[in-house]
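Input: structures, listed below.
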Structure P
Amino acid sequence: MTELSRVGLLTSLPGETLALLAERMVREDLPGGRTVVAEGEPGDRFYVLLSGMARVTQKGRGTRSMVRPGETFGEVALAMGVPRTATVTTMLPCVVASCDRATFDELLRPLFADDE
């Protein structure tokens, strides 16, 4: 939970929600060069990069950005119901935490809701 409380996007969550999210997230150690999500595939998980660095690429456009510790990815496919819009590949050994769609919908979707 301490690591998640330092993630900018998640700082607005109430403590109880953050604790529940921490319980439901799965932590993984990934080697460098591992594709975490692939452009065009269905989105089923939301990710937080806890350590390491990852590259974000898009077909025909190359490298678009980098993901650094404390940053998130995978939310576009879940929030908008579209296939993955980019590929995220670890550049170094990384630690990520992820949650499934149901947890995202219950606890995180309000962070991505349009102000209507």
Structure Q
Amino acid sequence: MTIKTILVVDDSPTDRQHLTDVLTKAGYKVSSATSAEEALAKVKQAKPDLVLMDVVMPGQNGFQATRALSSDEATKHIPIIICSTKGQETDKVWGLRQGAKDYLVKPVKPADLLAKIAALG
């Protein structure tokens, strides 16, 4: 699977911009969502090749959104990498159990992010 389009889901404008900058410089086409609810709608409509999901957001959290996307027949093939400030081992295990393919702790290092994406592609 070739990853070309990525949806960045984060309620923080700073984090969204940082991830978008890293990804666009690496040649990816990036769109963004500011909430889990917006992300669920955008994933079904745009069908990105990958989703980068924050956990701590108002309303539905990233774990819930990851679980919803991973259990939906229309979107379960789309890999999700969680990018969160929640860095405890239990958070990582829980994120993977919800269906995420990988987990990065913020602040995300560009080289680590690009390596994880390359591993999925």
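Laboratory data are not the source of any read-out in this text; all were calculated from the coordinates shown. Every value quoted in this text rests on a predicted model; they were computed, and no experiment measured them. Cβ atoms are built from the backbone, for glycine too; each structure is taken alone.
Thinking only about FRET efficiency 1/(1 + (r/R0)^6) of positions 62 and 94 (r between Cβ atoms, R0 = 25 Å, to 0.05), which of P, Q has the largest value? Don't jump to the answer; show the numbers that get you there.
Values: P: 0.75; Q: 1.00.
The structure with the largest value is Q.
If you rank structures P, Q by mean count of other Cβ atoms within 10 Å over residues 6-13, which sits at the top with the largest value?
Once mean count of other Cβ atoms within 10 Å over residues 6-13 is worked out for each structure, Q has the highest.
Which structure, out of P, Q, was distance in nm of label points 7 Å out along Cα→Cβ at positions 38 and 54 derived from, given a value of 1.5?
Source structure for this number: P.
A value of -13500 was computed for helix-only ellipticity at 222 nm (-39500 (n - 2.57) for each DSSP H run of 4 or more, over all residues; to 500); which of P, Q is the source structure?
Answer by label: Q.
Taking relative contact order in percent (Cα under 8 Å, 6 or more apart) for each of P, Q, which is largest? Before the final figure, lay out the partial values.
Values: P: 35; Q: 23.
Structure P gives the largest value of relative contact order in percent (Cα under 8 Å, 6 or more apart) among P, Q.
Of the structures labelled P, Q, which one yields 2, 12, 22, 25, 21, 13, 4, 1, 0 when P(r) over Cα pairs in 5 Å bins from 0, in percent is computed from its coordinates? Don't skip to the answer; put the middle values down first.
On the way: P: 2, 12, 22, 25, 21, 13, 4, 1, 0; Q: 2, 12, 26, 28, 22, 9, 1.
Comparing all candidates, it corresponds to P.
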